[in-house]
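Any read-out appearing in this document is the output of simple, stated calculations on the displayed coordinates, not a laboratory observation. As the structure is a computational prediction, the values presented were derived from the model and not from experiment. Cβ atoms are built from the backbone, for glycine too; each structure is taken alone.
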Structure 1
Amino acid sequence: MKRNSILYSILLMILLGMGTSCEDYLEKAPDEDLDLDAVFSNEYYAEQFLSSTYWNTPWELNFTNDWGQNPFVGAADELDYPYTNCFAYFMNNGSWTPDNVLRDVSNMAYQGIRKTNIFLANVDKVPMDEQKRQGWIGEAIFLRAFFHFQLIRIYGPTHIYERVFETNDNFAETTIRMPLDQCVDFIANECDRATTYLNMKEGSDRYGRATKAAAMALKSRLLLYRASPLWNGNPDYANFTDKEGNHLFPTAYDAERWKIAADYTKKCIEEMEAGGYGLYYAESGDPLDNYRYLFTEHWNKEIIFAKNMEFYDQMERAAGPLSLGGWSGLCPTQELVDAYEMANGKTPILGYNADGSPIINPESGYLEEGFKAEAHPKGYYPENTFNMFVEREPRFYATVTYTGSHWRGRQIDFRMGAPDGRGGGPDYSTTGYLMRKFLDENGVDLPKGIFVKKTWNYFRMAEIYLNYAEALNEASGPVSDVYKYMNMIRTRAGLPNLKTGLTKDQMRERIRHERQVELALETHRYFDCNRWKISDQVKAVHGMDINARDDNFFKRTWVENRVFDAPKHYLWPFHQEEVNKNPDTFVQNPGWSGAKN
């Protein structure tokens with residue numbers, strides 16, 4: 001078998017993992033002598049090969065560097081960046097094209113798929129315990145499904161890769177896109193196969209490995225996406241075909257898909273809860289701690305599948321205030337701030353006027369002027385806090401750092417000329433806010449270079465509950481189970497139950513709102529707005545007036561317009577170089593250059 005760069009990197013990782021020094025390595029035989037037969041004749045090498053595949057899962061906790069494969073948080077209405085060299089910037093101003101589209105997302109997924117195919121084709125050669133081998137097979141099957149999902153969530157229909165391609169193969173077949181339903185069925189079936197090999201949970205020595213729960217969670221999300229408007233009889237894609245005239249998207253809406261998603265996700269919940277999964281509660285039981293420590297107490301009962309990042313500092317630095325050695329680069333929008341309810345469960349902002357000014361709910365108690373003299377009795381906010389930030393729900397205080405809030409022993413101030421405000425350099429908060437969620441307040445010291453181990457959660461139980469509530473509401477209306485799982489999440493967050501008697505449409509809006517807040521900044525919002533076909537509703541994002549030196553700072557201010565060309569931008573374009581490799585068979589996505597629709 002021909003060697004390839006992937007194999008070389010894996011073999012190098014193996015040697016480094018064995019603690020081999022540079023000198024020792026140079027004294028050994030050249031690494032090309034260690035071929036696939038050698039790798040899969042040794043259990044340790046084979047396991048390292050499988051472990052290297054997890055490296056290809058996206059580094060989604062890195063929002064600004066393109067190699068993190070996560071432009072999605074910045075391209076939603078959740079964050080803004082001061083940087084203009086990241087791909088989210090091009091997505092937001094509409095300047096992305098098939099020639100400059102980010103390739104890191106697909107490249108990492110394709111590499112991961114190739115690794116899993118190589119592994120599955122060779123794992124039977126490894127001399128090892130058979131039960132362990134079956135577990136490895138399950139991991140590889142899940143990962144292959146996971147990587148394919150990374151592709152279809154941005155491109156829609158793609159090619160399914162189930163075998164290892166050799167250098168003398170005809171690669172033209174890989175340019176043929178398979179209908180979306182075929183892609184979905186493949187991933188769903190792979191998830192089902194993986195569950196037959198995997199345990200529901202793994203021990204602490206295997207945190208970060210695939211489990212039966214991870215495979216079920218992936219299928220739950222997949223089925224929810226398939227039932228949603230973007231993929232379910234979307235008229236925008238009614239004429240989208242391949243070169244042979246085959247429809248690449250389903251042409252008719254099928255309401256049964258919501259029931260399929262609901263029924264399967266209820267099964268997920270029952271089996272996962274029986275296996276020990278559930279919502280995380282902090283030892284204190286305080287709603288703020290429930291949400292804050294959910295993301296810093298790694299591998300708690302809520303986490304289904306996550307990526308171990310060790311002592312990874314990028315997010316802590318990017319979201320840290322300037323006065324504490326950070327870069328002030330992860331800036332929540334005013335629109336995200338507005339989404340958080342009041343502590344009484346009332347919605348503060350009912351909508352926006354044509355000029356972007358808010359329509360304030362007079363029943364909520366929300367104010368946008370003046371300051372609160374008294375501090376919150378539990379310390380959620382200090383004395384003399386601007387009223388916009390007073391008496392908000394606990395998740396707000398665990399997610400957003402605002403002017404007047406305390407962080408790592410000091411009071412933060414984003415006003416012009418203040419220690420955390422805009423100065424002469426390129427690093428500053430563009431919205432007057434910084435992200436607090438995911439950060440460790442007590443264990444990290446940026447100036448001293450002290451960091452803690454990080455993880456990034458791909459799936460957690462709150463999402464599964466919300467998946468079920470949404471699918472069930474669409475299938476059957478706001479029945480009791482919809483209220484049950486919505487209220488479970490709200491109770492954990494310290495909010496009152498939803499009022500009874502909601503219509504299906506009203507409950508749909510409540511579910512969408514709950515996803516926006518509960519799953520904020522977790523790479524859901526971009527894809528949720530796309531699958532609901534509402535991404536084009538975001539015309540601009542706002543923040544505080546970062547150019548003001550006094551209390552005029554506390555005024556809603558336009559930050560930037562956002563460009564979303566619907567339906568074109570609901571699917572990413574394939575890079576033009578890929579299309580050019582075989583233009584006779586490769587069909588570009590609708591709206592992009594050369595697309596057929």
Structure 2
Amino acid sequence: MERVGARFDYVIVGGGSAGCVLAHRLSAAPSVQVALIEAGIDTPPGAVPAAILDSYPMPVFCGDTYVWPELSASATRGAAPKVYEQGRVMGGGSSINVQSANRGLPRDYDEWATNGARGWAWHDVLPYFRKLERDVDFPRDPLHGADGPLPIRRIQPSDWPPFCHAFAQGLRANGFATLDDQNAQFGDGYFPGTFSNLDDRRATSASAYLDAATRERPNLQIFSSMRVERIVMDGSTARGVIALAANGDQLRFDAHETIVSAGALQSPALLMRAGIGPAPALAAHGIDCVVDLAGVGRNLQDHPALTFCHFLAPHWRVPLSRRRATMASARFTSGVDDDVSDLYLSSATRAAWHALGKRLGLFFLWCNRPVSRGSVELHSADPFDAPRIALNLLDDERDVTRLAAGVRMLARVVSAAGLSDDLRDCFPATFSPRVKALSRVSRRNAWLTTLLGALLDAPAPLRRAMIARFVTRGVALAPLLADDEHLHAFIRANVFGVWHASGTCRMGDPRDPSTVTDTAGCVHGTRGLRVIDASLMPRLPSANTNLPTIMIAEKIAATIVDERFRPTALRSARNASEVPQDP
């Protein structure tokens with residue numbers, strides 16, 4: 001039975017990286033009533049699960065506890081769907097990710113503005129990057145913030161283990177410059193990675209923005225373990241949402257404005273089920289079209305990525321007690337077209353939490369500037385039926401060519417790093433279902449990986465034979481490098497995303513039929529409805545998406561405050577670059 005809850009000024013659907021920001025900023029005005037609805041569990045101060053607090057990104061390996069269990073995606077056209085982890089917990093992706101606090105490059109945002117997202121150029125967004133952060137390494141730098149909610153830090157080279165120094169040596173030998181700050185020095189080079197992490201503990205959007213003082217505000221109500229079934233539409237006007245509580249109660253939340261912050265995969269699905277999207281696709285599922293917007297669910301982007309492991313002799317390993325594993329990363333240019341800094345390479349001193357992972361270093365290689373585009377489509381009108389996700393990662397041949405250049409560079413870096421005298425110790429790896437099952441934290445897996453780790457310490461010829469037989473199934477790096485055709489085939493067979501889904505409700509000029517919202521997240525052709533999350537990104541930044549998503553929420557939250565408290569000023573200066581002051 002449906003029960004009608006209180007009426008709110010703003011109902012926020014999704015307590016992820018963007019939703020937590022919006023709840024904090026909008027409820028700062030005591031007269032504004034705000035509801036935040038999250039499908040996953042809450043993580044209030046003093047009750048954050050240890051797996052989320054951990055510097056090692058454990059939650060993604062904890063089964064279905066913190067992710068949407070039914071989500072899967074096809075990496076390339078025609079490929080079988082694979083599990084695609086997206087956060088279902090307060091804090092969203094910030095509660096399960098590697099904690100990278102990467103802004104991207106000024107050119108990313110200048111390109112947004114050039115292509116229709118007026119007011120989102122680098123000089124427009126920089127104040128909001130500064131507003132969100134408390135940078136403990138560069139607090140007085142004009143490009144950084146010192147007083148924001150989210151702590152940002154780097155692990156400096158003086159604290160790197162030998163593996164990281166060897167990686168850096170390999171990069172320098174291949175001409176990479178040394179950069180101190182990836183978020184303020186924008187050329188190619190290697191650098192200490194930037195993380196939303198302090199005192200070796202994860203800092204999430206939830207811990208930063210939904211602190212105890214924010215939660216005590218009487219005008220903010222937080223609902224967790226509650227799934228929004230649909231947006232309530234009155235013609236083209238959003239009136240709120242219908243949500244299902246964990247006890248089976250169906251609740252209606254009436255709102256002056258409904259803000260969808262459910263992520264780039266769930267947000268377009270919610271719009272389409274509300275009748276907002278491509279009319280032919282909606283009709284195929286028996287959904288009446290309220291607003292015909294062809295761009296809903298289109299423009300899906302992720303960084304196409306490959307993973308490689310490297311066997312580590314004992315002196316390269318770090319103890320399992322050292323939780324932070326990712327420390328050093330690099331940007332570089334493939335030479336394809338005229339695009340620069342189009343590749344990204346990160347390293348981790350441990351491939352997994354267990355004894356087997358301790359013996360393996362890990363390299364993530366991804367294309368920073370993908371050209372290919374995918375889509376999110378409804379599988380049915382059922383709100384509990386996961387959408388159909390096609391990443392189409394390598395539809396454009398340039399993305400394959402870029403990754404091939406990246407693999408060749410990785411091989412040169414590894415060879416110069418001195419980690420081994422044989423390139424066979426570096427081998428392709430995938431997060432297959434079997435690997436993911438082994439990565440779940442359990443006593444059985446701890447015992448099993450201890451046994452497998454001991455086998456990995458066998459004499460080199462036996463170890464390499466075992467890896468070729470049971471891990472890579474005969475695929476080796478050196479033969480791939482000798483044959484472009486085989487290398488490209490390998491890339492197509494093994495590529496996957498890095499959980500950076502974005503772009504499916506693209507913001508921009510309403511005259512552009514590919515856009516879904518204006519530059520303040522208002523859905524074209526509707527009233528009382530916004531989307532505010534990674535869906536809005538016109539093009540994927542050269543970065544992990546978490547920090548840019550928080551920035552987007554900060555910037556639009558400031559716009560919403562202006563709309564409510566200074567509407568006259570806003571009409572004359574919407575999308576201005578200055579940071580509006582809170583009321």
Structure 3
Amino acid sequence: MFNPDDPRSLEKYSSAVTLSDMELFIFPELMYALVLANIMSPCIWRWRDDPWFSGMQKLSPYRRILRTKQYLMDNFAFNLDLDTWGLTTKERELDRFRDCIAPGVLARSNALFGYGGDKFYFDMDIRRHFGLDKYDGDVIPYWKTETVEAMQAFRHKPGYPAGAGECVSLAALYAAALFIVAGVPLDDIYLMATPLHSQNFIDINDGLLTNNRRIVTKTMFFNGTEISAKARRALENEQVTVVAHCSGCIHSMYERSSMPEAVFRTFAGRLRGYLKTSITFETLANFLRHNKKLQRCFQLAHACCGKPRYIEAEKAFQYEHSSAMRIGERSQTRLLHEIDEDEFYPGPLPGRIVLDEIEAFFRDQPFAADAEADRARLRERLSSCCFNADEVMADLLAFCAIEPRLPSDRKIWDPGPCIRISPASSRDEIIATLESERSRNPVADLAFQAWRDMQRSAWKPFLKAALERNPVSTSAFEGMELADAVECLRRMENVSIYEGTRMAQPDEVWNFQRGDGLEKALCLMNTARNRYPQDSVRLEADGHSARVSVRGRDYRFATGRLIPPPGGHDFSW
């Protein structure tokens with residue numbers, strides 16, 4: 001539970017409000033708190049009434065997941081805009097978390113504090129990659145993870161035809177949506193965070209991976225396309241820093257794990273199974289699709305007009321772009337048949353391996369990747385003056401079997417209470433269950449803070465977040481008299497992006513140009529507090545109006561919110 005006298009508790013609970021990527025890294029339990037906040041939100045429950053989801057109960061679990069995926073694809077975009085939530089500095093954040101984590105540890109494992117990824121993954125300066133190169137080297141963004149309400153509210157911003165969110169937001173949204181709409185038990189959903197990305201592993205069938213808006217099956221993961229390459233990057237090249245689950249979480253940098261050891265080992269085994277496939281002719285073709293530079297070393301044969309004809313592999317792969325047929329699959333013959341005859345040569349191309357002979361190699365005898373004799377036979381078949389066979393063989397083995405860099409299992413296993421809610425339960429039943437768990441389950445308690453229900457959450461962390469980590473609205477009113485800022489706020493739509501007793505932060509009011517009067521008053525209070533840090537700023541609310549008092553002047557906003565601030569109906573900061 002929140003302890004107002006404990007600075008670390010105040011920092012954690014205020015972080016549950018702003019939910020920046022950095023805060024989730026420091027306090028990994030916040031990741032699952034956001035999932036629960038989204039599950040309690042009425043937004044996703046309304047999706048069930050959308051005609052798109054009619055007849056869901058008749059579909060298989062996998063088909064329900066695909067239906068949910070398409071809804072997310074149609075209604076949300078990936079967004080990593082630096083201007084959305086503003087900027088801070090490394091110095092400020094290091095000072096803020098100095099009692100929570102060592103700066104050197106942070107630099108080795110967080111993208112904003114020095115981590116650059118493996119050279120293979122980041123062959124460019126990371127600051128330029130994220131658009132930070134236009135700022136001083138100490139400047140870093142507030143990459144805030146959005147609630148589902150904030151994600152949906154992006155449609156109110158110019159240039160956004162639908163909702164939007166960054167990778168952690170989409171991962172948390174996926175987890176909640178799969179639970180509510182697709183009926184996937186929370187036991188089968190694992191959230192994974194690396195320094196540069198966030199994905200979910202869904203333990204169904206051979207496993208599924210969520211990657212931003214997409215769902216990646218095991219077959220898709222190894223098909224060698226650009227989409228699968230993007231899905232592979234984080235697990236191929238980065239340390240998994242956090243795994244979050246309804247049973248708890250494990251962090252690569254912390255020695256204590258709230259996830260039970262048995263759950264972590266089950267997850268690790270299932271993920272490793274998903275990341276490994278057998279070597280067949282199809283996977284070799286996928287490997288070549290993934291490694292375009294090797295295609296120039298191969299050719300394909302095709303019977304045309306009763307005579308053998310040959311074509312460069314890279315040319316054949318290019319024809320896949322306009323076709324549903326693929327090299328290495330049963331549809332390969334039809335793909336080659338669609339290519340004009342003048343693209344083929346009457347004889348084999350010198351210096352190129354004929355892929356059909358490799359196909360025969362796999363067809364005529366079994367192949368085991370862990371058998372040295374079989375690897376030696378394949379290596380011999382891949383001998384070419386075009387490349388080093390040993391290196392290509394090693395790359396092929398690595399393509400077909402990724403060993404994820406998971407948190408070490410040498411932990412102090414200290415499991416806490418598991419979140420036990422069922423997809424068959426109603427929203428009200430789930431909220432009641434989580435409410436009853438708050439005193440014994442820190443994640444359930446943090447979920448209400450992330451949910452922004454200000455009749456069930458502590459005000460002090462909410463205010464700390466509002467007045468210390470909302471720079472966009474403050475910058476927007478820079479150079480403007482407070483009276484003019486008040487008029488600007490009053491012209492905005494007088495409706496919150498949150499329902500009932502839940503509240504938006506100041507930058508959400510500004511970004512989406514809407515808010516209840518109490519939220520607008522808090523937005524003004526944030527501007528006044530940052531503009532006049534030596535002066536007392538007071539806010540009073542009575543359910544009809546909200547009044548900000550600063551420097552001897554009062555500014556009023558109409559409000560219908562019946563949310564009393566702490567200590568009655570007024571507070572100062």
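Here distance in nm of label points 7 Å out along Cα→Cβ at positions 332 and 460 is compared for structures 1, 2, 3. The highest value is that of 3. Starting from the value 3, 16, 24, 23, 16, 10, 5, 3, 1, 0: which structure in 1, 2, 3 was P(r) over Cα pairs in 10 Å bins from 0, in percent calculated from? The read-out was computed on structure 3.
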